[in-house]
Structure I
Amino acid sequence: MGYEACRVASDAPVAEGTVGAWTGVAVGGILGPGQAMKSGLGSAARSLDDGLTVGALVAVNALGDVVEPSTGEILAGVRSPETDDLSGTLALMGRLGGRGGLIGGGNTVIGVVATDARLTKEEANKVVQMAQDGVARMVRPAHTMYDGDTLFALATGEREADVSLVGAYAAEVVAEAVLRAVKTARGAAGLPAYGDRRR
């Protein structure tokens, strides 16, 4: 599979949404897959004035909901069994109060941050540590014991760059990629997507 992936690689825009291996991902799975919403694969990149580029590719399969960070509006997440409204994973967890009822396991936000900066191994680790802030901005709640959230870093080493700058923009592009994963997803297998609820 790795060879085939390299063979068909191109500089065309990355396919996003409910594509490839990510056709089965969803968000808001706290009540099980039947009350979740579709998600997928999202990408984003920024090029800075000095030529530095930072990008992210993220698959979003979170237990929590994806929110609009400026307003807190839930864009995709757990749907109420009674009303189909987006009831909110965090609120539901609060009502359960640790008494059980959570359907855990199999959730993750996984992705890669790529840059043309020159980074040491330690600096790359710092970049992905900062990039996780992008997940926390968009997924509520993020990094639970039911999630296996993981980001990796790739650096081509073409230009000198401040690691804090790279990390700060890594968080920005990860947040944007999470948003795009939800907004470009299509409903499937009986689960609605963001676009289905906006019609």
Structure II
Amino acid sequence: MVEYFINGGPFMWPILILLLAGFGIVGERFYSLISSSINTSKFFEDVEETLNNNGVEASLELCKNTEGPVAKIFSAGLSRIGRGLEEAEKAIANAASLEMSFLEKNMIWLNAVITIAPMLGFTGTVAGMVNAFDAIAAANDISPAVVAGGISQALLTTAFGLIVAMIIQIFQNFFVSMIDKLILDMEEYSAKILDRLYESK
């Protein structure tokens, strides 16, 4: 593998840097999204029970002590309930927008890695082919031995760029599915907590 990397030429280095940067973003997104994932149904039941038995302040404390976007949305709504249901609804909507932005944070950089890695690979391919034709011109010969180095470099950079893009694409698809589930939970349980607050009035 190291030999292939060296034979790929100078364009292998920026592709490797992109791979490492992609893994760094993957690690950050994985930690953040796993931390945001909770049993939303159980959490809603706990909030509802606490609201019924101990009031708004106890429910608010439960939300503040729980990780995840749904807990933060509930916290925003409950903290404004004293100002009226309309204020609570606005707070929930604003908190939901902020949480959606947080969930999608850094996803654009994963897209950048997926897009740029193959482009660098193809640029390396062009450079390798240029080297191959330069070798032909210098040797005044078109034998396979003369062009093999340039063609090998061309193929290796393309392959490495595509492999990097595919690896990061797999992680991106996984994260998108997690984000979609969290957003659905946010929408569903935002409506439920609002219904519960309207019922309590």
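Nothing in this text is a laboratory measurement; each read-out follows from the coordinates by a stated rule. Everything quoted here is computed from the prediction, not taken from an experiment. Cβ atoms are built from the backbone, for glycine too; each structure is taken alone.
What to note about this one:
- Of the structures I, II, the one that -30500 was derived from, the read-out being helix-only ellipticity at 222 nm (-39500 (n - 2.57) for each DSSP H run of 4 or more, over all residues; to 500): II
- Ranked by distance in nm of label points 7 Å out along Cα→Cβ at positions 49 and 169, structures I, II are led by II, which has the greatest value.
- Structures I, II, by mean count of other Cβ atoms within 10 Å over residues 9-16: label with the highest value: II
- Origin of the value 57, 13, 10, where semi-axes √(5λ) of the Cα gyration tensor in Å was derived from one of I, II: II
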